[in-house]
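Down below are the structures I want you to see.
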Structure 1
Amino acid sequence: MRNHGQQPRPNLPKLKVLRVIYDLQVGGVQRMLFRSIEPLRAAGVVLEVVCLKERGEMAPRFEEAGVPVHLVRFGSRLDPIGIWKLNRLIRRNGYHVAHSQMYAANAALNAAALLGFDAKVVNSYHSQTPFSGSSQLRFARWTAKTPARVVAVSHVVKDAVAEAGIDRDAIRVIHNGVELPEDEPPPPLSPLGSPLRAFWAGRFVKQKRVDLLVDIAAGCRRVGVPLLMSLIGEGPQLEKIKRRVEELNLVETVRFVPFQDDIVPHIREHEVYLSASDREGFPNTLLEVFAQGRGALVTKIAPNAEAIGESGAGKLISDDLEEWVNWLRVLQGDRQWIATMGEAARRRAQEFSVEQSCAAMVRLYHEVCAGTNNDAG
């Protein structure tokens, strides 16, 4: 992996860090954690992982990369036996930092910390809705002083966590990192006049609003905008969306692709990424799209705006169907605009390299171990 970003400070002592996660099934958080192994190791972090539900299918990949994977099985989110075993693991192995991911792992780690250990605690949040229900919120507030720092993946998430009652001064924004290609040339565009190749990738869940993308495809057909749309992934709303495509007679326009562990080849065979989500923590797929030199049309929500900035790598669009169709008409008729967006996207991706993200995380680890309070976010 090439070094595309700012590096951690040299000559820092090694840190032994335990990442606490619910499982290592294939998912966005798990993939980001896997990407971070080498940059963290290069910065002197000795990384281990503990799963609280099951190991998951990615566990062997972590172990092959030299990262031990422990299992402390929790029967419930605050299983007292699980809490005791997690505390014992942390005390026995002498970690400098214990860093958890998302509410369930955060709650388990914070509860284990109440029994006492020397490791500094870091919690992470990835969602605009970090807590589900009043009981989760009460527990998070009760243990709010336990973590030395709280990591939010975007300023939107930081605001949501702070509004829930977590001390804003303890929250640091560290954006998710993306792997950048090795100077690979951008993929070719289709000839002018041919159908625009658009795609979406993710989980078929309500907040992703894939049904709106289907309606957009139907709108393009009504006004004569040639479009081919791929919907990539799995999830509880998949069958509903498939029925919607059949009802609108779009089977020649919209194709379904199963979940892909490696999305890069599919990004490169399409020309523009579409996302109609009404909420995000931070749009990881959008960063992967940018890294491959493709632009995007996405909903006008704060996390998307934070990812795009003033780069020109994408367009923020309202929920108005006609606006979506008009922008797709523009792109279908102007391949140069697609290329220009792609060039801007690659430049923007440089600002979110996994190396930069890991460098910020390492600085945070050293700050909490040193007891300093340098506000990086």
Structure 2
Amino acid sequence: MNASHRTLVTLGVVLLLLPTACGGAAGEEGSNSDEQLAALVAEVGPDWEVVTDYISRQGEWMRSRLGSLGSENDSASSAGGEASGPPDPERAAAAAIAILEEGGTHERSVDAAQFLTNQAAMTAKGDEYAYRGAKALLEYAPDFGAWGMTLSRMNMLRRFRDDGESARPATDRFFEELATEAEDPVLRAAGRYYLALGRMAAVNAGGLAEGERVARKEAALDAAEGLSAGVEDEALLFGMRMGAGTFADAEADLIRSIRHATVGSIVADLNGSRMDGAEEALSDYRGRVVLLDFWATWCKPCIAALPELRRLVEDLPADRFVLLAVSVDAELETAVEFMEKEPMPWVNWHVGMTSELTKVLDVSAFPTYILLDEQGRILARTSSLPDDFLALIEETVG
């Protein structure tokens, strides 16, 4: 992934997701929000020009942000105060909803639904927008040609709280409905797939009693097992799990991940290559506590964590603890050159951007940390190094 592509991804996803992370109230405020939205839908009406105007202004804002990255004084390049921020999508979303409320007769029905599942989905109210858009597509355009990308995007925006419960319940509700109500068996299989992914994520929540974790794991397996029935040889929809060509392959991979990549499970015995090309297996490190660190040179949080990782390696006995860092950089030389400048005095593997290791262990975000005990049992998974996770490492090492 080159620098310009990474910049686009960062701005296009991270910056647009800021409202999602900060907004959205529950309870009474949620009810009031629904009433306000209904009033705005009635006020704006089915006006597609409102949507296209927002898309145009959003594109201009994105281009201005990209242009300001090289500026030494970002405030100077974005002068204008509040006008420099992203445009408010609420009126555009209201217009799109008004179009859908015409029952599929509006010539822009599919476009409006796509807007809600795409750009509007990345806002504070995006969960409900994505649900409305996806339901409209299922009703008005079941043969829609970009289902794979749409479902993948909705899944990418899912969030799970510390207790494993979904922060986007409407999106999860759509996957459940897709799995049971879609007439197309391929879409039903896709719904089961994403339903199982969400349930698998819930297994990894911290602080669960053993019985609750087992129950969640069984629920994930229940969704995954048999999902490909009748469509075993059908090619996966675009955007689903990389490396598996058919729904049968995806089902097998997903079941393996649920059984061997979730907290409480014994990790699958997978192989990797050290920087010198030597092949190793995870089982080679049984008998010691292992911290797996999936990282890349282009991942800023990964690099920011290096001082803490160095402290761990220095403080913990090598006969009881091993840090196994797994580089997902596209080229081995990139990681090697980086480590010449930034010491990483621990075991280092390189597996590239796609591998059996990342697929089975369900690693799609970086950094990802997975803590294993001496028997290879997964104790915790996280995307950062909070104090409680660091304490768990030290407690396990003893």
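Could you tell me which structure in 1, 2 was used to calculate Kirkwood radius over Cα pairs in Å, for residues 168-351 alone as 16.6? Comparing all candidates, it corresponds to 1. Can you tell which of 1, 2 yields 32, 18, 8 when Cα extents along the principal axes in Å, for residues 48-87 alone is derived from it? Computed on structure 1. Comparison across structures 1, 2 (criterion: relative contact order in percent (Cα under 8 Å, 6 or more apart)) gives the highest value for 1.
Thinking of 1, 2, which structure, once distance in nm of label points 7 Å out along Cα→Cβ at positions 96 and 136 is computed, gives back 3.2? The correct label is 1. Given a computed value of 147 for volume of the Cα convex hull per residue in Å³, for residues 248-303 alone, which structure among 1, 2 does it belong to? That value comes from structure 2. Computing semi-axes √(5λ) of the Cα gyration tensor in Å across structures 1, 2 gives 39, 22, 18 for structure 1.
Work out FRET efficiency 1/(1 + (r/R0)^6) of positions 56 and 200 (r between Cβ atoms, R0 = 25 Å, to 0.05) for each of structures 1, 2, then name the structure with the largest result.
1
Output the label of whichever structure in 1, 2 has the greatest value of distance in nm of label points 7 Å out along Cα→Cβ at positions 152 and 296.
With respect to distance in nm of label points 7 Å out along Cα→Cβ at positions 152 and 296, the highest-scoring structure among 1, 2 is 1.
When helix-only ellipticity at 222 nm (-39500 (n - 2.57) for each DSSP H run of 4 or more, over all residues; to 500) is computed for each of 1, 2, which one produces -12000? Corresponding structure: 1.
Every number here is computed from the coordinates shown, using simple stated rules; none is lab data. Keep in mind it's a predicted model, so treat the numbers as computed, not measured. Cβ atoms are built from the backbone, for glycine too; each structure is taken alone.
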